[in-house]
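Structures are listed in the sections that come next.
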Structure I
Amino acid sequence: MANKLSRGYRNCNPGNIRISGTRYKGEVVPSQDTAFKQFESMAYGYRAMFVLIHYYVRSLGLKTVRQIISRYAPPTENHTQSYIRHVADAILRGPDSPIDITSMDEMVLMVAAMSKVENGVPANIDEVIAGWKLYRQDRN
């Protein structure tokens, strides 16, 4: 069964976040995957996605689905336009409308949509919400 899971699910990294110098809570170090991070649980993997989006918005000034996904999933590796459409549709916004990173509803839907694109299966919304709660614990 484990071999049938996507790489992102096997790594508890539903966003397929690549190995980098950035360390996240719940990250398994060293990763057994040579290219992608591994996390202790799916909740920590989702938390990392929320943290990364927060960084994109607050530090890089990326405000829209188009800007965020273009950075997150560049066309050199992905079908970025399709990815943007899928995420924008999931959060019921146009691709060039600003997102609200403080809105649990919007962010959970966005990250769940990103996970579906990354892994080919719908996200378990309870795990996404658990990731949001872990993320928010650090913001309070």
Structure II
Amino acid sequence: MKAAVTDPARRISVVHNHPEAKSLSSGDLLNLETEPGLARVIAVSHDGSLYRASDPKQMLGYFAGRLWQLASLRIHGEAVEIGMHSPAMRHMANHAANTALDRAGYMNYASALAGGSLVNLQRFGEDRMQRLIAGLVQWLGSG
């Protein structure tokens, strides 16, 4: 596997499990940015949600970690404000941050939420999530 991801001619896809229903992790994105043979990373969660990232731009890993922290704080605050159990939304912070990274041009990211992840997003509110993501994109633009 290491030989394949370090060979730029290979351009492989890695599919793996995320049992906690989290979107792609900082490790996933760092590998995508630094391994020249890695074309895309795909995660499948236990609730049926799918997450995919490809085409990383320089500084993706640098911004990803900081953005996930910010997303986590903002989601926690919003969840508490609406009386939603915050840990139910904790896993959505990666998804919000990854969506913002996509919209800001740091990578191509796509998702298909299912199961508990979709239920949590619906309870949180799609409009609320879109506003939160827009704020994250704005933060990226100011950095």
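None of the figures in this text is laboratory data; all of them are computed from the coordinates on show. Model, not experiment: these values are computed from the prediction. Cβ atoms are built from the backbone, for glycine too; each structure is taken alone.
Of note:
- Which entry (I, II) yields the derived value 91 for volume of the Cα convex hull per residue in Å³: II
- Once mean count of other Cβ atoms within 10 Å over residues 43-50 is computed for every structure in I, II, the highest value turns out to be that of I.
- Entry that produces 1.3 once distance in nm of label points 7 Å out along Cα→Cβ at positions 75 and 123 is calculated, selected from I, II: II
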